[in-house]
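In structure tokens below, several structures.
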Structure P
Amino acid sequence: MWKKITAKLQRWLELCEIVIALLVGLGVVATLITYLLPGLLNLFRPSTGTEHFLEYLGAIFNLVVGLEFMKLLFHINSENVIEVLVILISRHMIMEAHEAMDIFLSTLSIVLLLLLKAGLRWVKHLSMERFHKIMVDEEDEP
């Protein structure tokens, strides 16, 4: 009885995750239509500064963050979480970091996240090798 309840709850939660991911996808499409297309037209208007370009770049970054977040909702794993964090930090560094310390800390954060990602891949590789070795050793036993 308890297993049936938890199985149904698990299916319901998976359905909720898919619905949320689809809603994020709709938000990405809405961003594409409402921000990117008019922003692209603003790039060709004469201006004295870079405000149109920065506005357009911000909209593109929001779109990329939305797409990565949607990918994360469909496939939750440590690598996707790290990718989303790297993109968010990159967006902050490009769009909002104005002081040298902000840029340094953002760069350091990205380096640490990429090292963590490489470390997690290495641990996964080692565990797969160990699993394969155990399976081969068991097949060799009579």
Structure Q
Amino acid sequence: MSLLGAKIGSNVKISPNVVILYPERLQIGNNSNIHEFSVLECKGGLSIGSGCSIAHKFSVLTTTHNISEEGVNFRDQGLTSRKVVIGDYCWIGAGVVITHGVTIASGVVIGANAVVTKSVEESSLALGIPAKVRKRLAIDVPQSNT
């Protein structure tokens, strides 16, 4: 299925009041859901795997302002966009923020209100600001058909 240019798998639920910017750069696998009041900024590309559950008030930001030049307003330094990837069978808690260039491997749980600035390895529990892996999860991640 295609929604405003996004590639959407089967049995995907996107709740009302979800904001999707640059939908043509969004891909979602089968059997995933995204809950209310989430913001998906997809300029750099966003891939969400199959079997994912994304709670309300989630934000993903694939773009950031450059701030490396001293004495130059951030608005005059341009933007950097990098793809965000969320693997299969991930559970992303309420209020989570994921920043540009991050890969969340399959089978990951991100605790509520975490800010994820670095990639997270498979079958892990990540919590906090900034998010850190607190525990390896003893789960088998099924192979996806996406």
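No value in this document is a laboratory result; all are computed from the given coordinates. Here the structure is a predicted model, which is why all the values come from computation and not from measurement. Cβ atoms are built from the backbone, for glycine too; each structure is taken alone.
Quick check on the output: -1.07, -1.11, -1.20 is log10 I(q)/I(0) by the Debye sum over Cα atoms at q = 0.17, 0.18, 0.21 Å⁻¹, derived from one of P, Q. Which one produced it? Source structure for this number: P. If relative contact order in percent (Cα under 8 Å, 6 or more apart) computes to 20, which of P, Q did it come from? Considering all the candidates, the number was obtained from P.
Source structure of the calculated read-out (helix-only ellipticity at 222 nm (-39500 (n - 2.57) for each DSSP H run of 4 or more, over all residues; to 500), 0) within P, Q: Q. Hey, FRET efficiency 1/(1 + (r/R0)^6) of positions 39 and 127 (r between Cβ atoms, R0 = 30 Å, to 0.05) derived from one of P, Q reads 0.05; which structure? This figure was derived from P. When distance in nm of label points 7 Å out along Cα→Cβ at positions 7 and 103 is calculated for each of the structures P, Q, the largest result comes from P.
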